[in-house]
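Quick note: the coordinates plus some simple rules give every number you see, no bench work behind them. What you are looking at is a predicted structure, and each value in this text was computed from that prediction instead of being measured. Cβ atoms are built from the backbone, for glycine too; each structure is taken alone.
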Structure 1
Amino acid sequence: MTVLSHATHIMLRGLPATATSADVRRAVMNANMKGVADVALNYVHFRPSGKAILTMSLPDYTADAIRAASNITISGCKVEAEPIEHPEVMMPSGESLLGNGTSAGVVVGKTVTISGLPGKTRPPAVLKLVKGFKLADSKKSPPVLPIPLPDKKFSLYSRFIVQMDSESEAQRLVRKFHMTPFKESATHIIRAEVIY
């Protein structure tokens, strides 16, 4: 028995960094791939890895979907497809705060990463920055969390995830702050991106 005969997940490789899960869904529909139940982008430290995981409704659809995926091109990038037997390895346990795995382990569409801030910036300063926006009301975790650096890494900049109340608030936050200076500083330019 091969992996292809019982795999219910397909990995797409070669996606452009700007691709969203909606772009992948659209390409899947245009390629007439049947049985795709879900699409999730894969992230490494809250940055797109160029991979996506397709969840199939039944393993019977996997072989045909892989054949159909050979015709997919997204933003000029040819996509490669392969079946994966154990998709859980794409989401290492205990690393959701590091932003690794499918959908970076956060709420898709409502989570924004903010980077480019000075290295010593703390969550209260980011809360002050996003004052006036509707943040997620969660009892489990605060709406603004610092993104820890991977082991043995150093950065002059800090990064945060901001959990928003809605997708429209997340988009509004990105429109307001992306590529703007932090506190009139020419050296610190804010980058804000929604996690898809």
Structure 2
Amino acid sequence: MTAAVSGADVRLRRATLADAPAIREVMAASARELSRGFYSEAQIPGVVAHIAVLDLMLIEDGTYFVVEDVGAGVAPDDGRGAHELVACGGWSFRDKLFTGGGAAAGGASRLVPGQDPARVRAMFVHPRAARRGLGRAILGAAEQDARAAGFTVAELMATAPGEPLYQVSGYQVVERVAVPLPDGQTVIACARMRKALR
């Protein structure tokens, strides 16, 4: 699927395992730069190391998306037909709200559509591409996919920088959570949020 978002030509597609290195770069840049003003300088390294972590199971399950910038002069073709990845995110039918360094919030058991909420997961936009509607585009694709799989509610754990996007997209805070990171020193404020998928 190719779409124009805020004047830039982008292509939203399902992620492949070959995208993993570029996804990790987007996650780290997003967490490092877009966390400023929401988390302290002391907290940000922990967010980068333990929150901006790719869960390969999302790609293997076919529920993770990337956005490629295909605009002229912005993201040149690398000779293999690939363009610069500028955003990523998706959803899961597994009982895990976030990766958190690989050891947090549930396991890999399958959720029951119509009974359990689908999980929106690992949404990141590169700082150079922020405020262009890319997060909303990925969120919309994830919600559409989850609906098609029979889920009627979506749930997520929002970091502070992501919460405004989810609020304007119809998500409501269910619970404010202080999430301790695996470094044993850092705690970050997050919000568990839900939305009915209509």
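State the single structure among 1, 2 that was used to calculate distance in nm of label points 7 Å out along Cα→Cβ at positions 119 and 143, giving 3.0.
Going through each structure in turn, the value belongs to 1.
If you work out Cα Rg over 2.2 N^0.38 Å for 1, 2, which one comes out largest?
On the way: 1: 1.13; 2: 0.97.
When Cα Rg over 2.2 N^0.38 Å is calculated for 1, 2, structure 1 comes out on top.
To which of 1, 2 does the computed value 3.0 (distance in nm of label points 7 Å out along Cα→Cβ at positions 55 and 151) belong? Spell out each step's value before the answer.
On the way: 1: 3.0; 2: 1.0.
This figure was derived from 1.
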